[in-house]
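Values quoted throughout were computed directly from the atomic coordinates according to the rules given, and no laboratory measurement underlies them. Here the structure is a predicted model, which means the values were calculated and not measured.
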Structure P
Amino acid sequence: MNAMSSGLRRQAARLFNVKPEEAGAICAGLVMFFLVFTGYFMLRPVRETMGIAGGIENLQWLFTATFVVTLAAMPLFGWLAARVQRRRILTWSYLFFASNLLAFAVGFHIAPDNLWFARTFYVWLSVYNLIAISIAWSILADIFRVEQAKRLFAMMAGGASLGGLTGPLLATLLVGPIGHSGLLVLSAATLPAAIVAAHYMLHWRDRHPQPADVAGERSRPLGGSPFAGAITVLRSPYLLGIAAFVLLLATVNTFLYFEQARLVSLMFPERADQTRVFGMLDTIVQTLAILTQVFITGRIAQKLGIGVLLASVPLVIAGGFLWLAASPVFAVLAVVVIVRRAGEYALARPGREMLYTVVPAEAKYKAKNFIDSVVYRGGDAVSAWAKAFIEMVAQHAAVAAVIGAIVSLAWGANGLWLARTHRRLAEKEAQAESTR
C-alpha cells in the first residue's frame with residue numbers, strides 16, 4: 001500500500017512538475033490566488049457595467065481618476081511597507097481592503113442607484129485589484145527562487161484562473177438573493193482567508209530555508225521612505241525595462257478595452273445583457289488560462305525560457321489587431337480579447353512575475369507595487385486619452401488597431417530584452433551564492 005501511495009505521488013509530481021516537499025506550499029499559493037481572484041471577479045462584471053452606465057465617452061475620465069487615486073495610494077503603501085514586518089505587509093493591506101469592501105456594502109445598501117457612488121466604486125475596485133494582486137505575487141517572489149519560480153509560478157496562478165471562473169458564477173447565482181451589498185460582504189470575507197494561506201507559505205519557507213536566506217529577515221520591516229518604490233525603479237535599467245513592459249501591456253489592454261466597450265454597447269443595449277456578455281468572456285478566458293497554467297506554462301519556462309512567455313502573447317496580439325483593423329466586428333474582437341487575456345494570465349503574467357526573483361527584497365514589494373499600480377494605471381490613463389484622440393482625428397477604428405499592432409510588437413521586443421537580462425542576473429546571483 002505504501003509503495004502504491006509513493007508511486008502515485010511520484011506520478012503526480014512528474015505530471016505537475018512539482019517536488020513532493022513543495023506540495024503544501026503550492027497548494028497554499030493556489031488557494032491564496034483562488035480566494036483573492038474569486039472575491040475580485042465576483043465584482044468585476046458589475047464594475048464593467050457601471051463603467052458603461054456613465055457613458056463610454058466618459059471612460060477616459062474614469063481611467064484618469066483611477067490613476068490619480070493610485071498615485072495617492074502609493075505613498076500610503078510605501079509607508080506601510082517601510083514600518084511593518086515584511087511578512088505582515090499582506091496581512092495589514094488585505095485587512096484594510098476588507099474594511100473598505102464592507103463600507104461599500106453599506107453604501108450600496110443605502111444608495112444602490114447613485115451614479116457617483118457607482119463611479120467611486122469603479123475607481124476603487126480598479127485600484128484595489130492591482131495592489132492586492134501585486135502583493136500576492138510579491139509574497140511568491142520573496143519565497144521562491146528562480147528555478148522554483150519557473151516550475152511553480154504558473155501552477156499557483158492556476159488558482160487565479162479558477163477564482164476567475166468561480167467569481168462570476170457566484171455573482172450570477174447570488175446577486176438576486178443577496179444583492180450587490182451581499183456580494184461585497186462575501187468578497188470581503190475572502191481576504192482574511194487569503195491571509196491564512198499566505199502565512200502558511202511563509203512558515204513553509206521558514207522550515208525550508210534557501211542558502212541566501214538570512215535568519216529572521218522577513219520579520220523585520222523593509223525601512224526606507226514611502227517613495228522608495230519609484231526611486232528604486234528610476235535607478236535601475238532592469239526595473240525600468242519591467243515598467244516599460246507594463247506600460248506597453250496597459251496600452252494594448254486599454255485599446256482593446258475601449259473597442260470592447262464600444263461594440264458591446266452597440267450590440268447589447270440592455271445592462272443585463274452586457275453583464276452576461278462580460279461574464280461569458282471571463283468564463284472562456286479563465287478556462288483556457290487554467291488549463292495552460294497547470295500543464296504547459298511551467299514546462300515552457302523550463303525548456304524554452306522566460307522570453308517565450310513574455311514575447312509570444314504580444315506577437316499574437318499584433319496579428320489580432322491587424323485582423324481587427326480589417327474586420328472590426330464583435331466576433332473578431334471577442335477572439336482577440338479572449339486570446340489576449342488568456343495568454344496574459346497563463347503566459348505573460350507568470351513570466352513577468354519571474355523577473356522579480358532576482359531583485360532585492362525592497363524592490364519585490366515597493367518597486368514592484370509601484371510598477372504594477374502607478375505605472376499600469378498611468379499607462380491606462382495616457383492610452384485612454386490617446387485612443388480618444390486617435391478616433392477623433394482619424395474617424396476610423398482601424399487606425400487605432402494598426403497603432404495597437406505596432407505597440408504590441410514593441411511590447412514583444414521589450415519582453416525578449418527583459419528575459420536576456422533576467423538570465424544574466426540569475427547567473428550572477430548563482431555564482432555569488434556558490435562562492436559563499
Structure Q
Amino acid sequence: MKDLGSVPSVDTLFQQSKLLNSMITGENMQKKLLKKIIKANQNKKKSLDEIIDEFIKTQSQYARGQLEDYLSSLFVYINKNYDEIPKEQLFEIVSSKLEDLSVNFDTKDIDDIYASIALETSVGATKVVFDKIDTETIKTMRNGFLWASDKYNTNTQDLLKDTIEEAFKGELKRAELSTVLKDKFQGIIDKDENYFKLVADNIISQSQSLSTINQALKYDVKAFKVRARIDGQTSDFCRAINGRIISSEHLKKQLNNILNSKSIDDKKIAAPWQNKAIFSKLPKNIGMPPYHGRCRTQLDPVWINESTKLDKQTNKEYKIKNTKNDKRYKLTHIDNTGLEVNINKKNYNKITQGKHQISEKQLVTALNDIKYKAPAKITKLHPNEHIKSIALSNDGYVFVFESNELVSCIYDKGNSYFNNNSIPGKITDVSTGKTINKVKKWHEYLI
C-alpha cells in the first residue's frame with residue numbers, strides 16, 4: 001500500500017483552496033481599486049459638465065442593461081413554453097414573473113458628483129464645508145433615483161402585462177409571436193433609455209440648483225437671477241422667466257419643501273414642471289430650475305444695487321435698481337414684476353430720441369408700474385414676434401420685450417396698440433395673476 005503521509009488532507013486542501021480564492025479575490029479587488037483611483041484622478045482634470053454628462057450616460061446605460069437582461073430572459077421563457085403550457089396558465093406565470101422587474105440606478109458616486117457641483121456653485125470659496133442641508137440634498141438625490149425606479153418598475157410591469165396579453169389574444173404561431181414580442185420589447189428598451197437619461201438629467205439639474213442656493217445662503221445672498229439659454233430650443237416659460245430676480249426667502253422655502261419630500265409625488269408638488277409663460281408673481285412652488293425636461297436654465301446668486309439719478313428736464317431724482325452695470329447695455333433696471341430689463345444703446349436712443357421722446361425717468365417710472373403683460377400676437381408685421389412679449393403700464397406706456405431685452409416703448413393712451421398686439425385670453429394682470437381677454441380703453445373706465 002502506498003504511503004499516504006505526504007498526501008494533503010481534505011481539510012488542508014480546503015484551506016489552500018480558500019487561500020487561493022482569497023488571493024484571486026484580493027487581486028480583483030486591487031484591480032478595481034486601482035481603476036477607481038485612476039478614474040478619480042481623471043475626474044479632477046475634467047470640467048463639471050463633463051463629469052455630469054458621464055454620470056448621466058452611465059445611469060442610462062446601467063438601467064438599460066438591466067432592462068435588456070430582464071426582457072431577454074422573459075422573451076426566452078415565453079418562447080420556450082408557448083407551445084408547452086396553455087395560454088391562460090402561461091400568462092398567469094408570466095404575470096407573476098413581471099413582479100421580478102427591478103431596474104435601478106447606480107447611485108454610489110452621487111456624493112462625489114454633489115461635491116463637484118457644490119465646489120462649482122460656491123460663492124467665492126475654494127473649499128466647500130458640507131452642512132446639514134448638503135447632506136440632506138445628497139439624500140434627496142438618492143431618494144429621487146429610488147422613487148423614479150419604483151415608479152418606473154410599476155409602470156413598466158403594467159405596460160408589459162398589457163403588451164403580452166394583447167399578443168396572446170391572437171392565434172399566433174411561435175415564430176410570429178417571437179417577432180411581435182421582439183419588436184415590442186426592443187421598442188420599450190429604446191424608448192425607456194431616453195427616460196433614464198431624463199430622470200438622471202433632472203435630478204442632477206435640481207441638485208445644481210439646490211447646491212447653488214445652499215452655498216449662496218452661507219454667504220447671506222439675498223437674491224438670485226434666472227439665466228436661460230436663449231435660442232430656438234428655449235421654452236416659452238424659460239424665455240419669459242429669463243432675467244427674473246427671485247428672493248432667497250422664496251427659494252429657501254421651496255428648497256425645504258423639496259428636501260422634506262417623502263415620495264416622487266411630493267417632489268413633483270414641491271417643484272412642478274412648467275411649459276406656459278408666467279408673467280405675474282411666482283407661486284411658492286415655482287422658482288428653482290429645472291422647470292421642465294431637458295431644462296438648461298440656471299440660477300445665479302446676485303446682489304442688488306440701487307443708484308439715484310437726476311432727470312435733467314424736470315430736475316427730479318429717480319432710482320435705478322439692477323444687479324450690475326453691464327457695459328453692453330445703455331440701461332439695466334429691475335421692473336415691478338422682478339424682471340431685470342436690459343436696453344441696448346440702439347433701442348434706448350430709439351425710445352428716448354425718437355418720435356415719442358420718452359425720457360429715461362419716464363421709462364423707469366413706467367417699468368415700475370407695469371399692470372398687464374402677454375405673449376405678442378403673430379401679425380407677421382414685425383420680426384421675431386414668436387419670441388416677443390408685450391406689457392402695459394398703468395399710465396399707458398407699452399413695452400415690447402424679447403425675453404428680458406426691451407426693444408420698444410411707446411405711449412398708448414387708448415390701449416389700442418397693446419390690445420391689437422397681445423394674444424387675447426393670455427393677458428395677465430401681473431399683480432393678481434389673473435388672465436383677461438383684453439384691456440379696457442380709457443373711456444370705458446368712465447362708463
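Here are the numbers:
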read-out	value
semi-axes √(5λ) of the Cα gyration tensor in Å, for residues 60-243 alone from the coordinates reads 46, 18, 12; which among P, Q	Q
Value 22.2, calculated as Kirkwood radius over Cα pairs in Å, assigned to which of P, Q	P
If helix-only ellipticity at 222 nm (-39500 (n - 2.57) for each DSSP H run of 4 or more, over all residues; to 500) is computed and equals -28000, the structure in P, Q	P
Identity of the structure behind 29 (criterion: relative contact order in percent (Cα under 8 Å, 6 or more apart), calculated), options P, Q	P
